[in-house]
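Some structures are shown below for you to check.
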Structure I
């Protein structure tokens, strides 16, 4: 993995110099890009491709709310009740509680803060709870003021490092939805605060690797599926948990992120037949079924496939970002319309019935 990273970093350094006359050594003196753990990225930014040109990190309050039985806030208490000894024990998807602090220096009007409710709903949220921190640490301008316990309020203020004049924004519910809503809200706030421009780089570039994502993800019915695909190599120290505790299994998959956009990605592939068979078993693919579907692969791995991996850059996305474009349609050679047609070649075209006949293809048009 590190060999691939070095090779790709060298390419990106040369690319920036050739295209923009920017020496990335000024930003990354070591010649290497920082690596961000997947779980840290999701906890702090709600995204596996976070824009790191600015802060506005999220704070996960789930454990705190569980410890305080919801802290007097009914919709937090509903989530807290679903935990036992710190473990989620009810139905899936798992639910979480997050907060983001809008600093007093943003000086947002109450009308703007009210408008965030609509923004959150458009992003998929059910609503947005908020509270302004007073001089004494009390919460004001919020229905939560009469509900929250003093102990929980003080604990939240400490966890988020909220200061007088700051505004706390809360989101709770299904984990995936909360991450998406808060990730969008973070970027929206950053633009309104002038931390990043509405579009383009603003002359600021931030590159990072996002590494060590989970190999498995849980379906809503509690079963397990491959988070990306079933052929990614798990971390050696996590192999023992494939069958017993799949949530703990990380894998060698990685993405290169530039200003909040994934510009490349790849993985180190599984080259051990026994581990591959375990992965299949975890996914509910029995030995006979695995042989029927992937017998050729298991046999090849058993005979000594070397460690291997790779990655690719999305050149259209890279070109868009380096040219401060807003869409890859601005840079691809033959962009398609929203109807999927190519304006230059006028594709797709009707196919000659004779061609279909030669290929033994029959077309069944919708009625």
Structure II
């Protein structure tokens, strides 16, 4: 990831990297590099392999802080701002965080945590811990090396046709696996600029999409449904790619959106443990739950081919190394991951029809 960033900042040094929702440049790539070097001075006292939690929302310093932590060989733990204090404390304890980075309206601040022992990584420390509840309410994390994060980024950009001539719209949380891999790593590794939004009102999001001339919108079904219900909607002449993940896209919403905005919605299926799994390239709204074909570089094995619906085994270079602090080798290890979802084959690709547990991780 750091090698890819060096190429990005060399190539796009003075180009805009991050815009605000008014269309103004908030960060150039050179600004991100400068901020990364500055942030390194704030974290250089931590031992390699220490866990640094980030709870900063969709702040413009996200890429700088990630780059700084990678350079200092620290382990980044993204935390969503909306989680409760109890949930945050549990995650910090389970992942043995040495610091928490949060922010006021001006800048992120580093707060040391003195009562958590540093993890013994027994070899190479990960670059990132992705929180996931799994099949229980107890938090656990997935360990990722830098090259696995880069592989997921490459698979997403190549499968979806996203490049540095696009402009991503970042309203989904960067702290979530979806936002991390569709917004943050494409900016760092491939120079794909983005608009960062902290807005949650669908009409404001839609107006910002139009104002900023966004070309790619990684969204969720709740946004698309709200857009369909609006009157007096703005034109979106630059928007060329609409992506939906986080929950199944209802067939009616997909058809209504296409009729209203003359653009299809591409369903995207992934998991915290392995990144992107499937993508509906054709965006043909044939049935609810359709997630299309495997992503480029992803191999899927139907575990029970005789059943009407089966779990799958996902293999790719983006699959995490395992769970932390306790492993679950039957579910995640050795370059494969087995999601809880039940899928069936259709003529238009794979379709999610159920799950074996009470929780779906997307």
A value of 0.65 was computed for FRET efficiency 1/(1 + (r/R0)^6) of positions 21 and 69 (r between Cβ atoms, R0 = 30 Å, to 0.05); which of I, II is the source structure? II
Can you spot which of I, II the value -10000 was calculated from, given it is helix-only ellipticity at 222 nm (-39500 (n - 2.57) for each DSSP H run of 4 or more, over all residues; to 500)? I
Taking mean count of other Cβ atoms within 10 Å over residues 149-156 as the criterion, which structure among I, II has the greatest value? II
Among I, II, structure where Rg and Dmax of the Cα atoms in Å, for residues 205-260 alone as derived comes to 10.8, 29: II
log10 I(q)/I(0) by the Debye sum over Cα atoms at q = 0.08, 0.13 Å⁻¹ gets -0.56, -1.22 when computed on, of labels I, II, structure I
Comparing FRET efficiency 1/(1 + (r/R0)^6) of positions 117 and 157 (r between Cβ atoms, R0 = 35 Å, to 0.05) across structures I, II, the largest value goes to I
Could you figure out which one of I, II the value 3.4 for distance in nm of label points 7 Å out along Cα→Cβ at positions 13 and 237 was computed from? II
Which entry (I, II) yields the derived value -0.85, -1.17, -1.20 for log10 I(q)/I(0) by the Debye sum over Cα atoms at q = 0.15, 0.22, 0.23 Å⁻¹, for residues 125-220 alone: I
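Every number in this text was worked out from the coordinates using simple rules, so none of it is lab data. It should be emphasised that the depicted structure is a prediction, and the values quoted were computed from it without experimental measurement. Cβ atoms are built from the backbone, for glycine too; each structure is taken alone.
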